[in-house]
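In the part that follows, the structures are each spelled out as structure tokens.
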Structure P
Amino acid sequence: MATAQKKPEKFSYSDYLKWNDDKRWELIDGVAYDMTPAPSFRHQRVVGNFYRKLAERLEGTECVAGIAPVDVVLSHADVVQPDIFVVCDRGKITDEIIKGAPDVVIEVLSPSTSLKDRREKKQLYERSGVKEYLLVDPDGEFVEHFYLQEDGRFSRGKLFGPEDILKFMTLPDVQVKCSDIFKM
């Protein structure tokens, strides 16, 4: 499987807005990453399952779940489209974009983006103040959960398997049974 391609030059959010090709892109530290090829059906099924569970459990709260593709603008050089995100400060939500760090970001791993999700995006989310970052492996059927500590660094990842109940630090009343995420 091909890995996500990147353009060597640096770009800004203004540059990003002017692109009119058919590809989806993300900017991390001004570097443009092509998000093609499209994710697999299994990947999208896991995204949909997780999003539905979160949206159900957040109903009636201040927090809102979102799903890609939506631009999350973290800075003039950082624009990402997380698979799933939760924003609890509605002031960050506009009709077009999310301005600033979501409270929770969930990336479902694909062979073409796994390294970027584990390295560049994890570092970006950490320095941007994302409170919880989850990596979901649809093939291995596990979730790796990181939370932002008082020192501004992510904790060591905690692993959750299909029979575990995932509990959020930022969303204390929200729990998701991992087996529900991986249902086909």
Structure Q
Amino acid sequence: MAARDTAWGPMELNRAAAQEAAEALRAAGWELELQLPNLPLIAPEGEAKDLVRRAKEEDAEPVWRGDAFLLLGKAQDLPAVLEHCRDELGYALLYDATAVDPSVDSAELKLIYGLRNLQTKARLIVQARVPKTEAVVPSVALVYPAADWHEREAAEMYGITYTGHPDPRKLLLPDDWAGFPLRKDYEYPEEYNGISCT
């Protein structure tokens, strides 16, 4: 495949960086999987119909285009792994830290951290999973101070508890707001303190 530039640089650079990081982190003793995209960078003619058909299949394999990512075996390893990425692999910038609720039926939330190496311009995505019923994970705000507000937002929106966070106050919602609005099973209230929410 020919080199393709995206807004974040050549995709091949990011894939190679993910492969190198996976090898280095495994060598340092962490359990992880390297997840590689299985769709081409440019969508071929008729791909949308094929994706709709696949989505209807039972136990369909997840498909995506874009970046490779590292899936950690244990979410509790996040601070140590990200510190290693920062200090040993050169990923000095955390540009994003968020979460995703894949579906109402999913028992887990995905935690997603985006890192950038300012020397090589490579981007690295590190993911972990936590159970929805016990969404507790150590904060990485002491490793990357930029994670502070990102984690506060994810705590409010997804119900994740970040242990060791330096300032766990709510950022967006009132203190008495019930539930976590970005979870797929969230039911929006009709009103809040006499104000319509519809």
Structure R
Amino acid sequence: MKIAVLAVQGAFAEHIARIRALGADCVELRQRADVEQHFDGLILPGGESTVQGKMLRDLHMFGPLRDKIAQGLPVLGTCAGLILLAEQISNDERRAYFRTLPVRVCRNAYGRQLGSFHTVETVAGIGSVPMTFIRAPYIESTRPGVEILASVDDKIVAVRYGNQIGTAFHPELDADDRMHGMFLDLC
């Protein structure tokens, strides 16, 4: 199994290490030619969604990746990756990216860097999972068909829709690998 990780900005190295530790191969997506190879799943890492969105377009990767996701490619979007997948961004209406995940997110919902935090909460089908939030979004609302996997303080922080998983937290920054395992099961 080969997993592609968007590697233009953000926490991509941590995702690659986690996926390799689980026994899958990884390929870094850095330019258009990288997108044209075969891969079985895609990870959109945390980082800065506006920078990632701009780089995806500037590097001509946006359209091909959007098409692959729309055609059912399994994808895990964490933090900024969740924002890239979201159909709507409530506090930045003019910026929406792939629009393949029918949710409405709020960017930087917990505030600036000082609002970052760590907690442990239940993820459906997994159990208690450590969650690290860094300038994180949360999901304000979902449309029919979206399964809510986890909430923190009544705010939705993880969902699954078809072959897409979106988390507001960074599972790659904690030792627990079950979120990545859930993703690999989709692949």
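Since every read-out is calculated from the coordinates, none of them should be taken as a lab result. As the structure is a prediction and not an experimental result, all values here were calculated from the model. Cβ atoms are built from the backbone, for glycine too; each structure is taken alone.
A compact table of results
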read-out: Per volume of the Cα convex hull per residue in Å³, the highest-valued of structures P, Q, R; value: Q
read-out: Comparison of P, Q, R by distance in nm of label points 7 Å out along Cα→Cβ at positions 11 and 59 - largest value held by; value: P
